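Some structures to go through are shown next.
FYI, it's all coordinate maths here, none of it is from the lab. Computed from a predicted structure; not experimentally measured. Cβ atoms are built from the backbone, for glycine too; each structure is taken alone.
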Structure 1
Amino acid sequence: MTLALRRTVFADGERRPDDYEVRYRGQTVGRIYRLRSTGRELWLWTQIGIRAPSYGPNGGVADTLDEAKAAFRQTWDGYGAFETACGRVPRSNEELHDWLERRGGQ
């Protein structure tokens, strides 16, 4: 499934460097942005909408943009695999990652 990054545009038209929406079929399904409050480069990634957990953490932190994109993709693909195998979406990222671990990380 194709995911795309698009620079985030806020309601007032402002665009910030290092702030991206994750898009799928024209919908925003997540966000990846650089945290500026730390002494080192960190990227926060979050899931929203479809394939997002109904409770618990909905993302993570990575050292680079590429790592954040890879983590988002791994979770996105995992949600799809879980839904296909179990007939429902996982309730949380913890449930998803436990299920993936039991399957051998596939």
Structure 2
Amino acid sequence: MTRFQYVSVPRRRNPVTVAYTAHDRNDEIEITIGASFCSNRDRFNRRLGRQIAEGRLLHGEPLTFYGRPIDGESFNQAVVREINSFLARRANDVMARFCQR
């Protein structure tokens, strides 16, 4: 099932819309994402951002990475933390991967 998250990224007025799936693989969490970015000149549109991000997840070239839960953390909390952390470190790489060509 596709889920969505909105992530604030430094130097961007609008949040990044992330569509993702997450699966428990033994001690790791496999997270696959598609993302959409709203231009700072555009008005943020949640519905359109979700459609674009989900299309990139299901029909584009999604990005997969792995994370691990911290002790006492639920699966969903770990997924949200890993996505936020990944985008905070690699926002430019993710934007280059998913920007329209």
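With FRET efficiency 1/(1 + (r/R0)^6) of positions 41 and 65 (r between Cβ atoms, R0 = 35 Å, to 0.05) computed per structure, which member of 1, 2 shows the largest figure?
Greatest value across 1, 2: structure 1.
Which structure, out of 1, 2, was relative contact order in percent (Cα under 8 Å, 6 or more apart) derived from, given a value of 26?
2
From which structure (1, 2) was helix-only ellipticity at 222 nm (-39500 (n - 2.57) for each DSSP H run of 4 or more, over all residues; to 500) calculated, if the value obtained is -10000? Write out the running numbers ahead of the final one.
On the way: 1: -10000; 2: -13000.
Among 1, 2, the structure yielding -10000 for helix-only ellipticity at 222 nm (-39500 (n - 2.57) for each DSSP H run of 4 or more, over all residues; to 500) is 1.
Taking semi-axes √(5λ) of the Cα gyration tensor in Å from the coordinates of each of 1, 2, which one would give 23, 14, 12?
The structure behind it is 2.
If we compute mean count of other Cβ atoms within 10 Å over residues 25-32 for structures 1, 2, which one ends up with the highest value?
Numbers: 1: 15.5; 2: 12.8.
The structure with the largest value is 1.
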